[in-house]
Structure I
Amino acid sequence: MSERMYGPTSQTYFSQRLRLHYVDWGNEGAPPLLLIHGGRDHCRNWDWVAQALRKDYHIIAPDLRGHGDSAWAVGGSYALADFVYDIAHLVKQKTMAPVSIISHSMGGAISLLYTGAYPETVKKLAVIEGIIMSPSEFEKRRNTPLRERINIWVDQLHDLSGRVPRKYKTLDEALERMRSENPFLSEERARHLTLHGVNQNEDGTYSWKFDNYVRAFAPYGFSAAEITSLWREISCPTMLIHGADSWMSTPQNNGALEFFSNAQTATIEKAGHWVHHDRLEAFLSVVEPFLKS
């Protein structure tokens with residue numbers, strides 16, 4: 001008889017007075033592993049990775065503020081520094097350090113900043129498409145006059161304030177939207193991600209769980225020099241993972257790699273931005289040996 005696979009338990013913690021959600025895959029006493037999702041995503045996007053690694057690690061996967069089953073930020077402003085605070089607080093509260101981290105996209109950017117700020121707390125860091133802007137792109141945005149950045153941000157928030165969350169008549173309609181965003185997804189995986197990514201409204205329709213305000217970039221933040229200085233502070237072994245068919249540039253060709261002292265890269269063929277969904281076995285074949293090395 002095969003061993004029954006149990007899902008994770010839902011837990012909450014508080015950060016900056018927000019009630020934030022995470023799932024715990026059990027196996028306490030095993031080495032801790034933190035899984036951090038990307039923008040407009042949710043913690044259950046890691047389920048297949050967690051199921052593959054749960055016997056060897058104590059896995060915790062949080063919903064970032066404004067995402068999944070975590071609270072939305074009052075006022076609707078989401079800055080990278082706030083996300084970093086949430087992760088720092090979770091690691092401290094759960095006494096996870098030294099922790100290994102796997103992260104994706106915006107979650108990758110957050111984990112890179114966190115690890116640079118607290119290098120002694122991270123054992124291994126695997127980042128999937130987390131260089132969301134090259135150093136030159138960060139510098140270009142930072143060099144945009146503050147007046148112009150504030151104007152853009154205010155206009156964005158004003159537009160979003162009048163934007164009603166899109167409603168889908170059925171789960172299948174939301175599922176089609178999910179699949180249109182990532183054509184590599186199988187129908188089974190797309191349905192799983194959709195089920196955990198929507199709430200049912202009172203009128204019976206469905207809407208995505210994330211706060212629309214996460215679409216707006218705050219007019220303040222870190223300069224390219226500050227971000228790359230934190231990358232230089234990362235001392236643990238780091239793996240920067242990229243999908244060969246992704247729309248994002250690679251750390252090898254956008255100038256980011258030179259700021260890491262202990263990093264290796266991995267390119268997964270026939271994978272887009274969501275590498276861990278598109279080629280799970282290929283992804284695990286590079287990540288598992290890295291975590292155990």
Structure II
Amino acid sequence: MADTTGDDKQAQAEFATLPKAAQERLVEMRGSGEERRLFTSDLSTSEFLLVKEAGFDPVGLVVGSSIYHVGYQAAAFSRNQEMTVLTQAMYHARELAMTRMEEEAEALGADGIVGVRLEVSHKEWGRHIAEFVAIGTAVVHRGEPRRFRNKHNRPFTSDLSGQDFYVLLRSGYRPLGMVMGNCVYHVAQQGFAAVMATMGRNAEMVQYTQALYDSRELAMERMQKEAEALSAKGIIGADVHENSHSWGAHVIEFFAVGTAVDEISADHVIEPPALVLPLTD
């Protein structure tokens with residue numbers, strides 16, 4: 001029997017942690033030897049064809065999930081402050097979902113995952129219980145398997161569409177990983193005197209401005225640190241989402257997410273845009 005490498009042993013251990021139904025589905029999709037069976041994908045027709053044109057084959061829809069109880073943290077009524085307990089909970093729950101999605105991709109022998117979506121939904125089981133789901137299409141490079149994995153020898157993740165993924169590769173860049181940063185922040189409430197002082201006149205709400213500015217900056221800084229850990233050249237498609245979830249009006253989460261990229265060619269050829277006319281009315 002052939003020796004099992006450290007990476008193989010880790011992959012086997014991760015596969016064993018997946019639900020039994022997921023294991024059976026992944027084994028069936030992977031097939032045996034070079035012959036793969038049915039694949040699943042949430043790519044549109046155009047995305048599917050462009051991913052194929054870029055040299056990658058979809059091998060299966062991969063999913064990771066975490067149902068998480070987000071703890072309670074008290075905040076001072078009149079003080080701007082980060083809610084570190086909530087920040088850590090929201091980040092860890094997303095990280096668990098992402099890691100489990102990557103484990104499914106690893107089980108399929110994938111080089112990466114495209115079109116990743118991160119979703120949060122609150123259940124009726126309680127105000128502080130939410131499900132975090134990561135979902136995307138695992139792909140494998142047709143010519144050079146494992147070439148496009150990141151520095152940790154893990155499948156890359158990306159929230160780019162199939163079209164953007166194709167253009168990125170044709171332009172001499174590749175995705176390294178989906179990077180994220182978050183911050184849950186308590187925005188101080190104004191006292192009666194402060195409310196009366198600004199009533200009827202134009203005035204910047206400095207306390208509110210500072211709170212939202214600080215919390216966005218913390219989320220973006222943490223996203224950038226993840227990209228630096230992957231030795232990325234930059235982040236594309238970055239976005240900052242804002243949501244109060246179930247905490248009330250004065251507690252807000254800012255969630256920054258994007259795709260870290262690196263160069264694969266010094267010659268960045270940008271294809272000129274083409275005019276496309278629809279055939280419909």
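Read-outs throughout are calculated quantities, based only on the coordinates presented, and are distinct from any laboratory measurement. Please read these numbers as outputs of a predicted model, since none were measured by experiment. Cβ atoms are built from the backbone, for glycine too; each structure is taken alone.
Suppose you compute distance in nm of label points 7 Å out along Cα→Cβ at positions 84 and 124 for every structure in I, II: which one lands on 3.8?
II
Can you tell which of I, II yields -0.53 when log10 I(q)/I(0) by the Debye sum over Cα atoms at q = 0.09 Å⁻¹ is derived from it? Computing log10 I(q)/I(0) by the Debye sum over Cα atoms at q = 0.09 Å⁻¹ on every structure in I, II gives -0.53 only for II. Computing FRET efficiency 1/(1 + (r/R0)^6) of positions 28 and 212 (r between Cβ atoms, R0 = 41 Å, to 0.05) across structures I, II gives 0.25 for structure II.
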